[in-house]
Each structure stands twice: as C-alpha cells, then as structure tokens.
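These are the structures, in structure tokens.
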Structure P
Amino acid sequence: MKALPFPCIRPVPEHAAEVAALPYDVFDRAEAAAYVAGHPLSFLNIDRPETQFDPEHDMYAPEVYARGAELLRERIEDGTFVEDKNLAYYIYQLAWEGRVQTGIACVCAVDDYEQGVIKRHELTREDKERDRIEHIEALGCQTGPIFLTYRDQPVLNMIVGAAKTSTPLYDFTDEAGVRQTVWEVARRDAVDALHAMLGQIPCAYIADGHHRAASAVKVAQRMREQAKAEGTYTGKEPFNYFLSVLFPASQLTILPYNRVVADRNGLDTHELLEALSGTGFGIIEATGPVEPSERGVFGMFTDGTWYELHGDMRDAVSAVASLDVSILQDHILAPILGIDDPRTDPRISFVGGIRGTDELEARAGKNGIAFTLCATGIDQLLTIADAGEVMPPKSTWFEPKLRSGLFIHRIAK
C-alpha cells in the first residue's frame, strides 16, 4: 500500500495538550458546546464550529464551516499551530490502563481506498458524510485522522521502536488518563526505511473513521474532476491522499458496544422473557450487572433486574451473522422489539463499553431494556473485511480514541 510522509500543520509543543481533542463525533451538540466553553484552544472548536454560534443556529450552515476555517487561520497566525514543511512521518503512541499502542501518522492513497487495498467493514450515512465534506472543503484540510490497522509486520515494528528512542515532540497525559506521545521522523534515511516497509503492507483495514475516510475520498474525487477539467491534474496533488494513523492489529483494544432500547415494544417483563425463551435463548436471573466476557453470552437489564442470556447461534451462515451484535439484532431486537433498522430507529441508542452499567441502567429506566455484549474481536473484524462483508452499525468501540488536532493535512490553499 502507499503511505507517505507529509508536511503537517500541528500544534507547537507547549500547546499540544490544550489542542488535542477527542473525535468530533463522540460529542452531541450540547456536550461539544459545554466543553469548548472551558477549553478555548481545544481543536473541538474547529472540528465542531457550530459551538461558536447560538444553540438554535443551523449547525450545517455555510457560515458555520467558514468559522471553522477562520479559527484554524487564527490559530496558525497566533502561533498555536505551525505549518511544518518537512516531509515527515509521526510515531503516535497511546498508553492507557497498562496497554500501549503505537501507530504511524501518514497520508494514505485515495486510490488504495477505491481499489479495496484499504478495506471497510461498515456502511456510512450520507448526512454524516456531507458534514465532513463541507468541513474539509471549507478548511482546505483534513483534520481527523482515519484509524487504520494492519496485520503485524515485525520489521516495521523494529523501525518504529528505533524511532521512539529519540526525544518526543509531544508527551502529555490527557483528561482521560491516556498518555499521548509523538515522535517526528524527518531524517531522510529513517523516512525512506518507513516508506519502504509501509509499501510492503498488502492491505490495511479501517478500524474507526469510515465517515471521515468516505468524505475525504469524495472531496478528492471532486477536486480531481475539477483539476482534470482545468488541465492541471498530475496525480501528485495532496488531495489524492488522506490523513491516517496505522496501528498493528495485535496492539488494539476493542470494547463492547452496548445497546439500550427505549421500551419493551408493548410487552411486560413476563411476556418478554417468554418471547426470548421461544427464540432459543437460555435465561438466568442475575444478582447484579452482567458484563459478558465470552461470545454468545448477553446481559439484559429491564424493570430493575439483570438477566444473563445464552444465545450462541452456531448455525450462522456467515462471519457477520455469527457476531454477537448480529445475533442480538437478528434474534431479539428485530423480531421481538421491532428494531428493524438500528441505523435509523430512534428507539435504540448505543453506549460504548467505556461507560459503565450504571449509565445503562439509567438510560433503560423503568420501561426500557439495556443489553450488554462481549466485545467484537479484532480477528472477526479482519475476517469480515477480507470477505467484503459489512458489520451491523456500532459493532466496535476502540479505546483509547485518537486525538484530533495533533496532525492536520492541508489539501488546498
């Protein structure tokens, strides 16, 4: 695959900790506005520029995206960010709760995405793509790195390890307790070594950032068409690449992505349990919260009580159908609770496993239902992507999250 060094817009070291922000899509509008109110340098101000307007203002209006571009210009002019002209890779390490994952920040080829060298496992929504397309076009930059993974390459790991022996560019612990460390790799021999080894990776997989990737590709396609119409297209333009961080698969941590349904679809608790028994689930009343650690086991909380469900449907006809999120959807959510399309049904919400069971119980309340699942395995993700299949929405929650604002890729002036 083609993964290149790039000239990076990045915060100066003394402001890196203040700038680094969680991805734009982990906040709702009110949460984003509340956060930026106390964090004026946070990149979330730029990533979610509607926070600069009244809550009633159309968050997708042209002037909102224009404000994001203006804020980025201001941060460059006031010295918060620097435009580093070096063609460099960046080693990006996240250490959290005793686990360490180390990736390579680079730009990956749009061609590789289009040709299936960069593999996907989720569908995207047009409205979410449109938001990031408008954001990229207004700023002339890609600001949120795509989280990619690849099957481990021992020699590449050795080169990355050698790069980590130098003095870090950034080294701080964020509000979530994640230690963020970044090394710049700009020396020509080191850049060439990384470039050569990255070129030997046969394929990569989108772990997180399907919408950001799809949006970056669609912007590139538009800009290609325009450049070709003007007779200026060379194929070397920055828009032919998108901002990424590549991590070896063995280092990644996937947490469960739990579900809450707002009601029991007209069933009382007894009727619900009978319906579950009728679909082949074994049911055990639990003495407290159920957090499954093996596939085919589910927790269910409703009407103040936790239950342990056993439903390992071994007759699944595909890798996707054997996922716990699929078993839950196909055997409970759709036939019993009437959630036919979890991507659009307002009755269902999704809660990342980093949040505890207390939040699940609170969301379920008296009349709703919370479900806990075993985390999807990285091996399952790779298998499904290799097969060209698509997971149900919200199948994986990667933790820790990559921070936005540490690396920015300019694609247009």
Structure Q
Amino acid sequence: MAVNCDAPGLMPVENAIAIIIDTVNTLTDIEHCDLHKALNRVLAEDVVSPINVPAYNNSAMDGYAINASDLEQTTTLVQVGKSFAGNKFTGKLESGQCVRIMTGAEIPTGANTVVMQENTTSEGEHIHFHHPVKQGEAIRLAGSDIKKGGLVLAKGKRISPIDIGLLASLGLHKVVVFRQIKVAVFSTGDELLPIGEAARDDRIFDTNRPMILAMLSRLGAELIDMGIIPDQKELIRASFEKANELADCVITSGGVSVGEADYTREILEEYGQIDFWKLAIKPGKPLAFGRLPNSIFFGLPGNPVSSAVTFDQIAKLALKYMAGERASPAQVLKAKACSVFKKRPGRADYQRAHFYTNSNNELCVESTGTQSSGVLSCFSTSNCYAIIEQERGSVQVGETVSVLPFDHCIA
C-alpha cells in the first residue's frame, strides 16, 4: 500500500524548502576582503568597473598595423617601427606605412586594421600583403570586454577562480563581501568512534561529521567542530547551548528519530522550536529543522547517505541564502532510464545514479546499484541524482527520469 504523505508530520520537500526560506535571514555583516583571500566569498555589493577593459585599442594577433585604405592603391607598405605590449609605437602612421605589432600591443595612431603576419611576406622594410583586408580586422577596441562604469559582478555572487582573475583585471585589490557564516557541527551517539582510533566491534566510525564539515568547507563556511557528544541528555543540551552562542547555524547528525536514547528532538522542543522533523524524502525522512534562541538548526539523519542527501538538497539551500548568495536554480535534466529504478509511491526519491550520452546522442541514466541509506560508497560511482517524484512508483527502462547532476559541494 502506498505511504500516505498527507499523514501528520510527513512534509513534502517543496513545503519544507518554503518554510526554510521564510525562516532564514541573510547576514548583514560585511567585510572588506583582500582579493587573494576572496575565493568562495559572497559579494555584498555590486562590482562596477572603474576602467575600460581593454584599456586601449590593441592587436588581437601578431602582424602589421595598417590603414586599410592604403591597400586599395598598393599591396606593399613600408615598415616604420614596432609596437609591443607595454612598449608601444609612439609615432603616427602616415600613408604607405605600416608598423610591426604584437598581440596585446596598442594600435598606433593612424592605423585602423591589423593584418596577421601569415598573410604577408617581408623584404627588409618592405612588407607585401597578399589578401584584401577589411577595416577594423584583428583589433580589440577599448572597453569591448568591460566598459567603465558597467556592472561586472552582482551582489550575491559567490566568487569563483575566474571571478578573481576578472577582478584583478580591473585593478581591484579588495572586495566587499558578507562575513562567513559560522556553522557548528556535532554528532551524537554512544556507538560512534572518532576517526584515528582503533576499530572496535561494538562501535562505528563517525562518518557524517567529517563529511558534513567537508561540504560546509566548500560552501565557504567558518567551521566549528564540536566533536562527538555521548547519548546523555544534559551533555547534548549543553552542546546545543554552546553551539547556539558560537554559530549562526547548528548541524547535528543522529538523534532525531524515535529511539529511547534519541534526545535531540526532546531537547529542541524544550530549548528552541522545531518547524518540521519528518520529510517526504528518501533517503532522509527523519530530518529536523528549527530555531534556537540565536541560530537555526538542522538535525540530519544518522545514516550517512541520508545525511549527505538531506544536507545537499535541503540544508545547503538555507546556508547559501543565509550567506547572501543568490544562486541560480539547479539545472534539472531529462534523461531516458536505461535501467529499472525501484520505488514505492509516497516520498520523493533521490537515487544515486550515473548519466551519460549514448551512441544515439540520447541522454541516459542508470542506477548505480543498492540505494541503502547506509551504503555511502554508491556516491563514488555516481554523478547525479535520479529524482523520482513523490507519487511515482518504479521507473521502467525507456521512461523519462529527472536528473540532477552533482555539484561541487558533494562531488
């Protein structure tokens, strides 16, 4: 029988995202950041160019700068100088003359065209031109890339390596950015063993916390690693209180289901407010979201795949919004199922999968095997989620499936 997703406490993913966006506030604190430290920071104001790029008319190739009208009368011109990038020809080009010019060099006064050197031959100072030319060829005009006063990068843009180069081309050594969001992370559970300790038959290594910290690092967050907290109510409560003082967002792993030792939900109901704690998503139904006195909270499921998927698809959106990022919607593709995807109606299913283009140039997607929420290794052979809608059942070969490629946060 299909799961009834209208049952109390089981919320569709889109409803949960709407609640998060209505709840989360963007940080208002800003900083003036050195450009060499600005990678992955979020712009807090528009960047307007103080200069033209390029700053002057320059050559797009090695060749000869000429006045195109001269070649209407002759095919041979006299070379009267050279122009290099950073060491321009300072004279004025007269009729019948040309200047040897290198890529990036300033166009001499009197020239309006560059002829590539492969279309010429030289005999001393006499340069022979073998083909007709069009005025303006091979010249990059001042401001053709970026005009002075033009918008270069908009507020809310997360700065990429290419953006660093772009800002450097404007001579900018500082940018105004939002301060980094502070995120406190801890795991709960007596069964957890810190990495680095010897393996034990009665323990499992704490997988989720290192994984979540790594994904947060790619989001440019300031990390507060609070380690593993035993299943003791007072210790967990004290950890929440400390995390709330230090962070903008608190993320825990485990302890949000209905077990006798799962205290996280109980403490949240006493100390803060829970907005939801069960989602119609697979994997990851026991996901909690709420508010503490000074921060927001995500309680991720204990199973590692569930933790990864719910962070990537739910928590990440809130953190980007909080950080001031105005990200574009994820690009969902449509692909042909080339394997069966097993599913029962009731929850939106984010199955790990591999998409590719076949010999007929069709976009195809295949399951990467077991979809157990405890098998994290399935991500290593996947490059996307196959998203199977909430009320849809199993997908057969040949049917259309929505595909969401992994982004840099998780891949």
(request) Match the computed value 40 of percent of Cα pairs over 40 Å apart to one of the structures P, Q, and report its label. (result) Q
(request) Kindly point out which one of P, Q the value 1, 5, 10, 12, 12, 11, 10, 10, 10, 8, 6, 4, 2, 0, 0 was derived from, the read-out being P(r) over Cα pairs in 5 Å bins from 0, in percent, for residues 143-334 alone. (result) P
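With semi-axes √(5λ) of the Cα gyration tensor in Å, for residues 319-358 alone coming out at 28, 17, 8, pick the structure among P, Q it was computed from.
Details: P: 18, 15, 9; Q: 28, 17, 8.
Going label by label, the one that fits is Q.
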(request) Work out the source of -9000 here, i.e. which of P, Q gives that when helix-only ellipticity at 222 nm (-39500 (n - 2.57) for each DSSP H run of 4 or more, over all residues; to 500) is computed. (result) P
(request) Can you spot which of P, Q the value 17 was calculated from, given it is relative contact order in percent (Cα under 8 Å, 6 or more apart)? (result) Q
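Here, each number is a calculation from the coordinates, and none is a lab measurement. A quick note: this is a predicted structure, and the numbers were derived from the prediction, not measured.
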